[in-house]
Structure P
Amino acid sequence: MIKKVAILANGGDVAGFNAVIRGIVKTAENSGVEAYGFIDGYNGLLKNEYVKLSTAEDGNAEGILPKGGSIIGSSTNANVFNYKIEKENGEVEYKDLSDICIKNIKDDGFDCIFTLGGDGTQKSARDFSTKGVNVIGVPKTIDNDVACTDITFGYNTAVSVAMEAIDRLHTTGETHHRIMVLEVMGRYAGWIALESAIAGGGDVALIPEIPYDIEKVASKIRNRQSRGKNFSIVIVSEGAKPKGGDMVIQGTRNNGQGVDNTKLGGIGQIVAKQLEDITGLEARNTTLGYMQRGGTPTAYDRVLSTKYGTKAMQLALEGKFGRLTVIKNGKLDDVSLEDVVGQNTKIGAVSGNTTESNIRKVTMDNDLVKTARSVGINLGD
């Protein structure tokens, strides 16, 4: 019998966090279940900091459907299975503090924990499930790279923001006869760049899955020039890289082991400079950055997030734990967290673009790739 549940939002913020929270809380309330939220993701679970959530007239979960971000915060640096601890003498050590989290869950009387997050968040969820915690995950990330689901919440809003940026850059590029480069998020998967390029009428889309040849890109732009089109729109994933080259790393965070500490950024500026030198056209780069994460969610993300939230609570009521809510073949479904993590089965193992990780990347037989090529979008190959 489920009587008391808790939600934690983890990883980078996205539009739709609050819609999922609302979906869980409303479904819980309608079933006589109390819902709570841990503050700032896994950090809140470790510190045992939480609040009661309510959709009553004066409740903290009322009126949050159109609100971006997360009313219970989020964390991007908390791997409680390999937690960074700074000693008084300045030394750093890493400890598995997951048992503290498990004790907190038991002492608080929570029957189930909902983990809203991407591949790293769900890896920890799977690890907690292995240790006997009742966990249900909900797939979040604007990169759309969580395994086993067709789409993650937050992605559609990010694509819509990128598309609007392309529309605006289009008019400037056409007016001043320039190459307009837009760098969008997408560390290891190019879904945002690819779909926004199609939606915005882009001419080039460079994604992590296809190492690019800058001469092939320049050739596309020259071809447009020969047809009297003296401007081009180039969309670049932050994780794109040239053939034989590497991703552009802006810096490395020191947020601990078991989280992705690589800070990407700068590939758009490099591509713009190279294309300007090769083609002779002026080129300008715009890095969209956190604009993709913030703000109100689209109608699609509001509906998707609500579906995910209600599905997650229904799974809890049915006693189906260790699962991730997903969309498979267009339908709401759920899969085992074991399937989500794939070969990354070691407790506390590093998530992200490793040989063990199981993130969802763009494949060359995907309809988006075929569509892009059919309408003449150059993919750098």
Structure Q
Amino acid sequence: MSNIVAFLVLAVVYYAGEFVGTKSKAWIPSCFVTACLFLIGYWTFFPKDIVELAGLGAPLGGTLAVMLCITHMGTIISIKQLLEQWKVIVITLAGLAGMVAFCWFICIPLVGRDFVIAGLPPLTGGIVAATVMQQAAAEKGLIAASVLAIAMYVMQGFAGYPLTAVMLKKEGKKLLAAFRSGEVEVAAAGEVDSSAGNMKVEESKKKKLIPPVPDKYSTTAFILLKLMISAYIASLLGKWTGLSQAVWALIVGIAFTEIGFLDKDSLNKANSYGFLMYVLMIYVFSGLKDATPAMLAEIVGPMVLIIIIGVAGMALTSIIAGKILGVSWNMAFAVSLTALYGFPPNYILTQEAVKALAETPEEHDYLIGKMLPMMIVGGFITVTITSVIIAGVFANMF
């Protein structure tokens, strides 16, 4: 397969997912459809290196796109919004605790201790946890358990995508009903960190430490340069502190936007967001190349059981925590579900739900401001931080 054909095939597959997501008004998430098509493709005619052939593999599809997109997330979330998300942290931790407890006490008698130890950390997070458990199981000669760890990582999104889409749409409808009835002031949309609507007025009145650059000099290249400087600083902080550079990218993005170094909604201002998110999502889906039919047949029973029991435990404890903290059960469950996919699907799913529900720019901004910060923070707590800790503990349990 040539480079051009590889890129063409991936573009068709990705757009097919977007089309179905839009046509179904997000009831069938684009992430779910695209993941299914990737899986079918790898089982039929996709070469294993199709993403690399298309030029969308590492480092562009990996580190560079991740760091640019996460830093960009910081340019659309304010410090005020971030500090308000302490409830999300409590809810996601409660959800993960419920997942671990349910799997430990219910799944071990049913599927065996080794499978639960190998599969649970990847279910609570991302590729780092999956890799740690895969290597730990392989070193002990537990081949089936090592396969389960990777399969869990590549397959858990199939449960997370549709569940999250339903929760976000339910929450969005409830928020819009209050917004349209006048229970929420229209001016509240100005609190949303967005380049549209009232936020423009608010930002223009707020003085920055670093004054804005005239528009004629604020080119795509200049905005990307500032984002890359910020991402580089985040990578250095990651090395010095031991905390994930992705977490630092979000923090640096927020801080540098507050002082005026970074533009609000940077990648969209640079007309680059859509392409970079496309590159990043294609790279994420390339992880499905290792999910062969034989692999899935061997461990599908234990994997499905662990996912069902784990998600049930997560739902129960996160909803209880949300009830105590005054967060709707829809949103409490949604932020906990970010453990099943993390970033960028959490961003894509939120945008997709908002796009399906909002009828005006003000409604769009209001919904984004209410739901996106919670989903972004939830993803970082589950995938980027907590899952790595859980994997470190579980790796020593074989």
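Please treat every number below as a calculation from the coordinates, not as lab data. Since we're looking at a predicted model, the values are computed, not measured. Cβ atoms are built from the backbone, for glycine too; each structure is taken alone.
Taking Cα extents along the principal axes in Å from the coordinates of each of P, Q, which one would give 70, 49, 36? The read-out comes from structure P.
Can you say which of P, Q returns 33 when relative contact order in percent (Cα under 8 Å, 6 or more apart) is computed? Let's see the in-between values first.
Details: P: 22; Q: 33.
Working through the options, I get structure Q.
Comparing distance in nm of label points 7 Å out along Cα→Cβ at positions 75 and 107 across P, Q, which structure shows the greatest value?
Working: P: 1.5; Q: 3.9.
Top value of distance in nm of label points 7 Å out along Cα→Cβ at positions 75 and 107, among P, Q, belongs to structure Q.
Out of P, Q, which one gives -11000 for helix-only ellipticity at 222 nm (-39500 (n - 2.57) for each DSSP H run of 4 or more, over all residues; to 500) as computed from the coordinates? Going label by label, the one that fits is P.
As an exercise: Rg and Dmax of the Cα atoms in Å, for residues 43-122 alone, calculated from one structure in P, Q, equals 15.6, 50. Which structure is it? Label of the source structure: P.
When distance in nm of label points 7 Å out along Cα→Cβ at positions 179 and 315 is calculated for each of the structures P, Q, which structure yields the highest value? Numbers along the way, then the final one.
Numbers: P: 4.5; Q: 2.7.
When distance in nm of label points 7 Å out along Cα→Cβ at positions 179 and 315 is computed for each of P, Q, structure P gives the biggest number.
One of P, Q was used to calculate mean count of other Cβ atoms within 10 Å over residues 35-42, giving 24.6; which? Of the structures listed, the value fits P. When distance in nm of label points 7 Å out along Cα→Cβ at positions 99 and 131 is calculated for each of P, Q, the greatest value falls to Q.
If P(r) over Cα pairs in 5 Å bins from 0, in percent, for residues 67-226 alone comes out at 1, 7, 9, 13, 15, 11, 10, 11, 9, 6, 5, 3, 1, 0 when worked out from the coordinates, which of P, Q was used?
Considering all the candidates, the number was obtained from Q.
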